[in-house]
Every structure is written in C-alpha cells, then in structure tokens.
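Listed next: structures, encoded as structure tokens.
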Structure P
Amino acid sequence: MNRQTTKELLAQSLRTLAMSKPADKITIRELTRNCNLTSPTFYNHFRDKYELMAWIYNREVEDALKNFGDGDTFEDVACRWMEIVQDDENFYRNLLKNAVGQNSFRYTTNDHAIDLLAAWIRIHHGFNELPPTIFFCLRFYMRALSETVNDWCLERRNCSPRQMAKFFVDAMPAPLKPLLLQNTDIDN
C-alpha cells in the first residue's frame, strides 16, 4: 500500500468535509484538523483552498491528456474530462456552486486546461510561442467549454459525456481544428 502524500491527505480531507458542507464554508483549520495536519503545513503546499480544489481536478485532467494524439482524439480527452466531473458529481457540484470568484475552482482549472493544451500545441506543432490568433481561439474556446461543463454539471445534464465531447468538437473554432483534430475528418 502506498502512503498518501500531504497533498493527497489534504485532498481527501476536503472531499470528506465537502460531503456535508458547502465548499466555501470549509476553513483551512477544519481541513487540516480533519487529517491531523497543521495550517502551516497546508500553506507549505497550497496558496488557498481553491488551489487545493483545482489540484484535485487538474491531476486527473493531466492524466486524461497523456495519450492525446497518440491513440486518443480530442473528443476522447474532452469526454474523459466530462467523466471526471460525472464520476464525482456531488463533489464537483459543490465546488462549482460554492467556490466562486477570481481564484475559484472553475477559473483555476480552466486556466490549467488552457495551459496544458497550449503546451501540447507548441510541442506537437513546433511553435516556440502560440500565434496570437491561435491563443485567442484556444482561450475563447476553453472558456466556453468550461461554462458549458459547469451548466451541464449543475443542471443535471441531459446528455452523456461522449455526446458533450462530440458537441465540443463540432463547436471548435476553425483555426484550432488542424492543431487539435489532426487525426480526424475536419471538413465539416
């Protein structure tokens, strides 16, 4: 059995507390007491609870991106991101409803996804830096996807993660298609 890291202990503590309390009402003191750590220990690893919330989701997002372009399509990756939310629906619904603001869960995770995809595009397409049009389209697109996922989660979705992923591919801005859909038919 692997021993949990401090970050994993804090993540488990947050998940446990979020079962019975809105995320914005959970304090750092509660988080740390719940897992027998101290507040200074928390701050050695995270800036605030929103960064911890994002860390939980971002680990899974990064994992879902590992095979992108090497067997997994963008649709597969988008589907997995939706499944992450679906698989722990109550936890993520709590975070989306009760953790809002500039450094909130939703903005931090969306910024991370934008950074991951921008890095993937740079590496796989030989850009030192993304052209401004590409970066604008990527940021615009990912912000729209983020809001759509939020609505899908909070409104008790009416379609599957795979269906949503197909919609995301269909709605992709034209400048991104040759970069993110290189192994699919993009003549729609």
Structure Q
Amino acid sequence: MQTKADIRKFILEKRKGADIEKISEKIAKRLLSLHEFAECDTVFCYFSVGDEISTEKIIRSALNSGKRVALPVTKSDFSLDFYYYDIGTPMQRGKFNIPEPPRTERARATERSLCIVPALAINEEGHRVGYGKGCYDRFLNNFKGKTVGLAAEYGILPFEADVTDIPLDVAVTEKRIIRF
C-alpha cells in the first residue's frame, strides 16, 4: 500500500496533465445537488488556488442562494479559523500565500453547517490525504456539521489512515458521489 507521501507526489504529478477546469465543473454540479448542500445554512469552504479543485462556483452558488460562506485563515500552529466572506470582500495573502478573508467576523459551526474540504486523495473509509500539515483534521475534530471532500476520480485510492485522520461524510468526484 502506498504511503501518504507517495500519494501526494502521485496526485500532484497527475494534476499537471488533468483538465482541472472540466473536472471542477462536474464536481461542483454534483456537490450543488447534494441534500447536505441544500439543507445547510453556512458553507465552510476552502479558497481554491492553482490546480486544486475549483470552489469558485460553489462559493458563488452558496451566496446566491442565501447561505453564509466562511473561508479559512491558517494560524501559525497550522490550525484553522474560519471567517465570513462575501463576494467583493477584499482578500489578503495568508500562510502559504493563499488568499484569506479579513478577520472581521469569525464563523461558528452548527449542525446545519457544511464543510467542503480539499483532498488530494480519499480512501474507501472516507479518510483523506491533504497537504500534510493536519490543518483540516484539527478543525474537523470539533466540527458539528457535515463534511464533503472534493477529489478527482483518480484520487480515490487505498491507503492506511492515521489515528488523527477525521473521516468525511461524503466524497464528490467528477464521476460519482460516495457516502461513508
């Protein structure tokens, strides 16, 4: 079985030849059809950069349907705080040079919240491989709502989860919706 480091390397290389725009469009369409999305009042989402699965359409759709959107701010200890965001909110460069919302109103998760999580890979039990800093696992450890991981179909792979990995409720790829 591959290690998480091997999987990260494989997926990052695979992304270089993939049509991320097309994959992202199909994933967004599937995610927006989920009852978890329809029923939530707040969407905790990552702000996609580079060749990540794009969240732009998801964020716009959430806001246009009257939901609140919260985006992460990465702290020095690699933990995440989420702050509310709206279209036109000026972003600032944060840790890893990722755009972050201003720290004006901190978001609070409830049972009606949905957290959309980036994933390089997801296994059959709903565990994910991220970038290796544990930011989302620490955040999800106390998250009260539902969780959805976004990954390309080639990222659905077997791997051993770590004891600190927090499993997702749902994974969405360009080809299917997987419930755990």
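If helix-only ellipticity at 222 nm (-39500 (n - 2.57) for each DSSP H run of 4 or more, over all residues; to 500) is computed to be -21000, which of P, Q is the source?
This figure was derived from P.
If you rank structures P, Q by distance in nm of label points 7 Å out along Cα→Cβ at positions 17 and 113, which sits at the top with the largest value?
Q
For structures P, Q, calculate Kirkwood radius over Cα pairs in Å, for residues 73-120 alone and state which one comes out highest.
Q
From P, Q, which structure was Rg/Rh (Cα atoms, Kirkwood Rh) = 0.93 calculated on?
Going label by label, the one that fits is Q.
Every number here is computed from the coordinates shown, using simple stated rules; none is lab data. None of these values were measured; they are calculated from a predicted model. Cβ atoms are built from the backbone, for glycine too; each structure is taken alone.
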